Structure formats: structure tokens, C-alpha cells
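As C-alpha cells, here come the structures.
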Structure P
Amino acid sequence: MTRLFVDVTEVSALGRKAEELTGVQRTCLEFAYELVTAGRATAVVLNPLTGRFREVAPWAFDPEHLYATETVKERLGLLPKVRSLGKYRGLKRALYEAEQAALGAARSLRPGRPGSAVGDVVSLDGGVLLTPANFEIARRVGLRAKALHPTVSVVAVLYDTIPLAAEAGVGVGFGRAYQSSYRALAQAGTRFIAISEHTRRDALAEIEKGALDPSVAPEAAILLAHEFRDPPPGSRAGALPERPYFLSVGSPTGRKNGKLLCEAYRRLAGTDAAEALPHLVFAGRVGQDVETLLDRLGDYRNIAPVVRLVDQPNHATLQALYRGAEALLFPSLYEGFGLPVGEALWLGTPVIASRATSIPEAGGALADYFDPASADELAALLSRAATEPGWLDARRQAVAAARPQLRSWARVAADYADQAVTIPG
């Protein structure tokens, strides 16, 4: 049987400040948890300073602290963020080792803390390495794996082609870096699995145009999960808004298109629906000052009285926000999948979403869709949701009835593992 390894370097590269786990990092943790606890894979992490892969003990993925942000860094070794080591490799390595020794000594004085689960150097030869990291880290991981272990097969998760999409509004430099990473991975023999059919088709279109290396294309599209895992025991949710609210999850700037939500709210001001319209809650990396955010999105200070911000909510708070919302509003212009859409549905919350790119694959027939360029179309949906008796209740009932068909992380991880160990052709 082919030995399967799952890479968690993405999570280990978190910064030292209290960062909440984002979509890619959570996906890495979910893959590792499901595959390691099922006995299907060994988790590994690459230290860019020592240049070796090390095995991560299964207890690192204990569900009691799987999403505990502060301790996940300790369990996985808290690697330094390194773009280019250059001539300072030796110095950085020495500083890193000294830091780890100091942290180890500190942990010995705090026996209640979990400490690092990173163990011995491991050989990947003859196995399959599945890396769910973003492309910058996947490139580092994949190329190093092939250099150290020539007989390993590397399988990378292709999240999107956003850096190449004009509508995503990403800088030219990011597009070039993306192309460079894709080319380097492809030429090293890496295989790709896309997270949606739309992402797979977009990659094929970019290959056809000559924007991506033609030597390899995504061999399959396997959707991510809808499941939103319960927070660790003892994790506390923050205070929720006192008034009914619609929820937007993620940074509202750029391709996330929070500007459209503000414009729809502004158009409903002064109409018959205005009094019944729930507040608008932005949750994510949104800051703490409403007027500052509204100024960044446009001239929207007039809707400030009905806008609330929840900056970097922890896992428990985000779950509570999903469950308490009248509906999730997801106006994104471009997604590789759209995790918030699936998560809201998993928790029984209606979804009103953009029909752009992969989002209908995440929401299926359970979501109500609008044109992400039409504030009028969104405003009409919000008005119906706020004023039409039974409109939201009917959608909650439909979501509840469909719960058994929603995708769990166990199913998703198993599907990716099956594809990874399958020899193409």
C-alpha cells in the first residue's frame, strides 16, 4: 500500500501574533485531522531553515484543541516566515534553534500547555505527499520534497486562479508569482486537484491561453466541505448583536465586494423595507471602526447606524454569528469554492449569494443568487427576506432537510486521499 503523507506547513507558518485560522489553514488542519485519525496518512511539516520534513504526532490534531489558535502554533512548531534565506541561512537557523530551546524550557514550567508535536525526520521516498498549502508554500514544500526524496509523488490542492483573473482585482506581481509557482511545481512533476469544477475549468482555460504551464492540468475537481466543526470545549463566543442581522464573512474589500452590500442598503434607505431590514454585520479582518471601513468601501457613512463589525472572530464566535444570522450575504466577485456559503448552510442559515464563479457549486439549490454587479437585484432580495412573511423560514426548512446531503470534512479528506494515491492514466 502506498504511504500517504499530508503536509501542514501552511499552519506552521502562521505569524507569532494572534492570527485566526483562515480558510486555507483550516482546510489543512481538517485534512490532517481526518486522514491522521482515520489511519490513512502521516502528517509532516517542512522547516525551511533545517530543510527537512519531520513527522507530526497524531495528538497534535486532538479535536479538543484543533482550532485553538494560540496552541496550534506550539503543537506544530511555529516555523519562521521566510521568503528568502540567502546568505543569512546560518544566522537565522541558529536564532531559530535558540528560540525553540527557550520555548521548550518555558513549556517545561507550564505542564498544562501542549508543547510541540513535531518529531523525527521522516523519509517520503516511495510515498505520496498531499499538500493543501497555498501556492507560495506549496512550491517550497513540493520542490524540497522532490529534491530530498526523488521517488515521492507530490499532489497539490489548486484553490483558484484568482491572481490571473481580471475581475479579482489582484496586482500583476501576484499573477506572475502564481505563474512561476505553477510552472515550477508542474515541471517537478506535481499533480493538481482542484477544489471546484469552476477552478478546474479556469485552469484549463489559462493553460489554453498560454498563461499557465501546459505540462500538467488539474486531474480532478473535488469540492471542499460544508461542515463547520464545533469549537473546542471551553472556547467562548463573544457578544452577538442585539438586533436581527444579516452576516457577511471575510474581508469586505476588493473582490469580496462588500461595497455592493453597502450600496444595496443605501438604496433601501427610505423605502418601506428600511424599518424591517436587519442590521449588517461584517465579520473577519474588518477593524473596529465602522466609519473607517465604510470610507474604504465608498461614501457610505449614512448607513453607519445599521452596520456592526466583529473583527477576527474566534471559532466559537464565528459559529454563533452564523447560527444567529437571519441569512449569510456573500457578494464575492470571484471564489475558488466559497467556504462561508457551505458553513452557513451546515449550521442551518439561509444564504443569499453572488452567482459568480464557483459559488453555485458550494450553495447548490439551497442558496438564492444575485448578479454581483447589480445592487438593485441584491436590494430586491434583501427586501423580500426582510418583509415577505415566511420567506426566510421556508429557506431554513429547506436547508435543514438537505443537511444529510451536505459534505463533511471526513468525506472530503477521504475523496482527496483516494485521488492522491490513484495513479493517473
Structure Q
Amino acid sequence: MDLSVRIGDLVLSNPFIVGSGPTVRSVEQIRLASGSGWAAASLKLSIDPAPYVSFPPRYRWWKKAGLHTFTAERRQNTDQALSLLEESREASGAMSLFANITYSGVDPEGWGALAKRFEEAGADAIELNFCCPNMSFNIQASGATTTKATGASLGTDFNRMSLVVEEVASSVGIPLIAKLTPENGAVAEAAAICLASGAAAVGSTANRLGIPDFDIHAPAGSVFRLQRQLSLSCLSGPWIRPLALKDTYQIRRRIGSDATVIGSGGVSDLSSTVQQIMAGADALWICTETMLRGFAWLPRLIEELEEFIEDAGCRGVRDIRDRLHDHMAPAAELSIDAGRAQLYIDKCTGCGACWTIGHCLAISHPDGITTVDPGLCTGCSTCVDICPRRAFEMIRTGCQAGPE
């Protein structure tokens, strides 16, 4: 079984990388991650010159919605990050360490000089932060102005981003990873530009910038404890999986099969892991789940992944990668089967859940008895999803449109 992943000249033992964030800011966290079998850890973001947005962290976890949010976050300066990297070398064991960096000056040469310092301190790879939405991008999206252009702001400026990648690639001899933002809707094109400019791997961040659920009766209040105002927030967690899968899929489609792609977004179990791989990911950044559950759950997931690959008759991650691609169809090429809803009246309790489906003209309830008119049923299947008694199923009556 081969779970290894290659990023330039660097080979990881498995696809699992602790994503840059609050769980990779201390030597003890690095030791725990290494002991749990993580292949790499991307250290907490460092900003040079000194961080211009840095506060004690404020998080919320809405378990029911699968939504994690944060507003304020503590960033490291360069000296702190270099010290962490140097002190973590022994604790990391066989686990690779990535430096996650942002240069907040205007000259590309500053990026190169910064990356060189981390290479000399022992980083195995350099991760360029073109993704963080909670710095200058947050300021701009909130309607304020700033002279800074870092994180997602830089990740939407393709010309400048290309210059930064070229500068860093020419300054260091270790692999360069571009972590990109999907905020501009062009993450696949950004990936292609970064690879052409010298990056060894590319991937998209899981975070999206948004407004968390707030109290309409007290909009001036904050949903974050120990924070007085509401603000645009970074959103992550399981809810983001469909968007994250789209990012990985589009990046892979754009750049082809040879380049290394790191996926990210809502990965927490075997299914979400394999979905990302089948969408095109070689490796996975995982951050939110480590915040909620720590690191020790990974060995079981690795076992499950190996079992899945073996059961599929394959020998490694690469053998199951991209499997989704042959089964994705453009909207104009969909095969739609003609069909209708079948109601099993013996299972129906007349609860009324299906009586109020706003777009359905087929379901009625004379004398409180659920009835379906097959001539009016469009086959949408909402009744199947909404019925608590599983009294509906869809039956195929023929091919209505598209290829068989």
C-alpha cells in the first residue's frame, strides 16, 4: 500500500497535513501531531513586517450546522515563527514542517528574503499565503481602506502573485506551495499561474468570508463571546465540503494530472477524505477538525483509507485520484430519467409534511388522506426527502432527456 505524496523533491509518507492554524503554534502540538502519524504540519502563519491584524482568538462552533467561525486571531511575527520552527525540529520526528509566510511589504524581493530565512532555519517547504481572508481582504470587504494587500487580497491579483512566486522560487531550493483563495471565483486559473511561475504544489483554502448568524432583535450585538462587535468572519467546517470539492475539481481539471494538488475543506472522516482525493487532491490540509478533536484520530482514518484502497483493488492514493472526473457532466449533457413519486399509503400517517411543498401540484389530501396525481408529478423527489415515514420513493418510467 502506497499512501506517499510527492511535493517537488519532498516525499510525504501519507496525504495528511495539519493545516496552518491554532493547532500548530507550539512545540507540544507538533510533538502530538507527529506522534499521531501526520505526514506534515504547516506552521501557524507568520507575517513580516510585524502583523498588522493580530488579536486574541475568538471562535464559535455551531455543531448542528457543522460551521466553525472566527474573527480575531493571533498571528506570529517572523522571529516567533523562526523560533518555533527551530525548536520543533526534534519534536517533529519524521513529520515534515512547512513554513506558512506572508510578507506585507510591497516588494517581491521581501518575499524571497523571508522565505530564505525559513529555509535556513530548517523548513522542508515554503507555503505562500495567498488565501487568508481575515486580513486586508476582510478590511476591504467591510468597506474600509488599507494599503496592505496580503492573503486573499494578493491572491486575487494575478500579476503580483506571479511575481512573488517567481521571486521565492528563485530564492530557495525547497518546494514552494501556493495556498490560494477561492474568493474571486478563479482559483483554478490562479493555480495554473502559480505552477507556471515555479510552485511545486497548489491548493485552495477552506475558509470563506461571511457574516455569521446574528440576532435580528439585537443586530448591534456580537455572536462572539468576549468580542463587542459583529464582523465579517472566516467560515469553515463540514458545511463547506461541497464548495471545497468544487475548488479541488476545478484546479485539477485546469492544471492536468501531473501537478500536485492539496485539497482542503471539511475533511473529518473516510468519506470526506476519499471525496477530496477523487476530486483531484494528492494531499489534504486539515485544520478545523484538529481544533475540535486534536490529532489522535488520524491513525484509524489511515487504516480505513488503506482498507478502502485495497477493497477497490488499488495499490495507492494515486490509483483512486480523479475518479470523480469521468462521472461529472456539464448541465447541457445530463441524462434525465422520466419518473414519478410512488406513495405507499400503508406507511403514511397523514402528518402533512408533504402537503405544504410549495412547488408541488401533484400531492393533495382530500379528507386528510395523502394522494399523488401521477399526471402532475414532475419527479423532483422533494417528497422522498421530506417524509419522516419513508412513504415515498421515485420510480423510473423511461428516459426523458439526454443519453442513456
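When mean count of other Cβ atoms within 10 Å over residues 4-11 is calculated, the result is 16.9; to which of the structures P, Q does this value belong? The read-out comes from structure Q. Computing helix-only ellipticity at 222 nm (-39500 (n - 2.57) for each DSSP H run of 4 or more, over all residues; to 500) across structures P, Q gives -12000 for structure P. If Cα Rg over 2.2 N^0.38 Å, for residues 156-283 alone computes to 1.45, which of P, Q did it come from? Answer for the origin of the read-out: P.
One of P, Q was used to calculate distance in nm of label points 7 Å out along Cα→Cβ at positions 164 and 204, giving 1.4; which? Attributed to the structure labelled P.
Starting from the value 4.6: which structure in P, Q was distance in nm of label points 7 Å out along Cα→Cβ at positions 132 and 356 calculated from? Derived from Q, not from the others.
Quick note: the coordinates plus some simple rules give every number you see, no bench work behind them. This structure is a prediction, so every number in the text was calculated from the model and none was measured. Cβ atoms are built from the backbone, for glycine too; each structure is taken alone.
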